[in-house]
Structure formats: C-alpha cells, structure tokens
Structure P
Amino acid sequence: MLQIRPETRQGCGKPDGDHHDRMSTTPAVTGIIESILYTDDLPRATAFYRAVLGLEPMTGDPARFQALRAGAAQVLLLFKRGATLEPMALPGGVIPPHDGQGPHHIGFAIAAADYGGWKERLAAAGIAIESEVRWERGGRSLYFRDPDGHAVELVTPGIWPNY
C-alpha cells in the first residue's frame, strides 16, 4: 500500500523530494464510476430513485443491492444496510466488505435550464425541498431527503472549478 510521508507540502497535496518524482508518474483517475448509499428497505429506495429521479435499474440482487444508471458512465449502488459485511466471492475475485450508517449526501448533476422543472417535479411528488443554495460561481442546488434520510442534491453547473 502506498504511504504518503508527513513532509507533504501544506495545502497542495504534492510531496517533496524523491517521493514527488515517484508520485508524478501516477496514472490519471478519470472519474467516479460508483456512488453508494445504504438503505434499510431496498425495494423502497429503488422505487424512490426510479420514480423521482428516473434512474434506470441495470442489475441487482433483491436481498443485497440494486445498481441504477445515474448518467453516461455513473452508477448509483443501493445496498441493503448490513448485507455487505462479509467479503463477496465472485468468479473473477473478491469484493471487500463495506457498510454505512447514518444519513449520507449525494449530488446529481442537472442542467441549469431544468432547475425549475425539477422543483415542479419534486412538488408534484410531495417531496419537500429542504434547502436551496445559489453558489458564488453561479450554480444552484436543491436539497431534499430520500426515504432513508439521505440528503439528495440536484446541482447545476457553476459550483466547483470543474463543474
């Protein structure tokens, strides 16, 4: 496992010395493919993300998880809380155990032109908007809760330097 020494330069994430030379050859990360939320009721959570956000199911196991298409190359994985505490052996290898407790946060990208339409859709579905934020870069966010209490954000471009 790669260890980052404590003499990393403050604030820039780049180590000093020969360690920096080795780190400069790190292959690029090209994105986040999977985001995970844990749920107490997998069918209820799956129905919510399908009905409210229109996410399309791809594959799943009714006792353990559901994978939903959340964009061109992104997957939202819904896992039954407690169902992934043991390693999962597959023909090609082993998935390490994982789990989570408490409310989490997830943000979904939306077009700026669709912001009002999303507000209307949430209102029509009886989903309360918990908060709205106008970001200094020009982006906007809508926050609401899913049935497990996770904070769901719909966000337009203009909140981060890269979005």
Structure Q
Amino acid sequence: MRKFKVIAADHTGITVSNLERSLEFWQNVLGFEFSHRAHQTSEMASEITGVPGAEIKLAVVKAPSGHKIELLEYLAPADRKKDVNLRPCDVGHVHVALTVENLDAILENIAASGWKAAGKPQTLKSGPNAGKRVIYVRDPDGTTIEFMQQEETEGQNVQNS
C-alpha cells in the first residue's frame, strides 16, 4: 500500500433544497462570511460527484475560524431525493459542530429563522468536552448542526457525554 497523509480538512459540504434560503441563514443568522458562488455542469460535475447528469449551483461561506461550509443545490438529475428525513441515529447522517459564545442567543435567532432545536441544551459532565453546553438544531431540509458553548452556568441540565 502506498503511503499518504491527509493534510487538513478543507470544507464541509451540505446539500440543500434552496441555496438562497440557506445562504440567508448561514450569513445573516450565523454570521458566516460569503466566499464565492459557482455553477457546475458537464461531465466534470458528474465525475467529481459520481452522479450522472449532475448540475449544481453552490455557494461557500466561511466561519470566523476559517472553516468553510459549501452549500450545494442540485438542479439535476431529476430523480434526486428531495424529502429525505435522516435522523441522527440513521446511517449516512452527518452533522457539523460549531463552537459559539452565547448559545441561548443563537437559539433565539435560530427559532426566529425557522430552524428547530432537537431538544434542550445539555451540559456534558465528562469526557474531552466536559463543561460544554451542546444541542442539535435542524434546518428546514433536515440538516443537523451541533452548537457547543464552553461556559457552564448554574441551573443548566447536566448529562454524561
């Protein structure tokens, strides 16, 4: 086997049903910076994705830390699944975790934008993330984002990680 090395994680890609709605959320609710847009068609899009006939419009936004989120709206093929409702326990489900400063404030902003918290924030009691308050939030497409806040304050729920 030939030796290789992964150098870094470049971005996280999320397939969305409405690119403009998702851009609005990532920029105006979460404060990510717009990087660029692209429209991919042709054999190259199909070869990269493994999806015959793929046509994709995409946009990339960047977190303050520099991590990039690539939002992809597939315009083709026509037989793509549009109403997939994977749960965090379902094989193939993926989430991205973001560290935030004020979890309560972000949850208020998220609720006003149509996204939904999966439950109530919990404070991890043990493990490498002990002391962090965490919660999963789902967007209108079912995409899961985990929000994590370092500080623990009195009166929060405590769970094992």
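Here are a few things to note about the model shown:
- Source structure (of P, Q) for distance in nm of label points 7 Å out along Cα→Cβ at positions 76 and 100, computed value 1.2: P
- With mean count of other Cβ atoms within 10 Å over residues 68-75 derived as 19.2, matching label from P, Q: Q
- A value of 2.2 for distance in nm of label points 7 Å out along Cα→Cβ at positions 36 and 52, calculated from one of P, Q, originates in structure P.
- Of the structures P, Q, the one that 14.5 was derived from, the read-out being mean count of other Cβ atoms within 10 Å over residues 28-35: Q
We did not get these values from a lab; they are worked out from the coordinates using the rules stated. Note that the structure is predicted; figures quoted are calculated from it, not measured. Cβ atoms are built from the backbone, for glycine too; each structure is taken alone.
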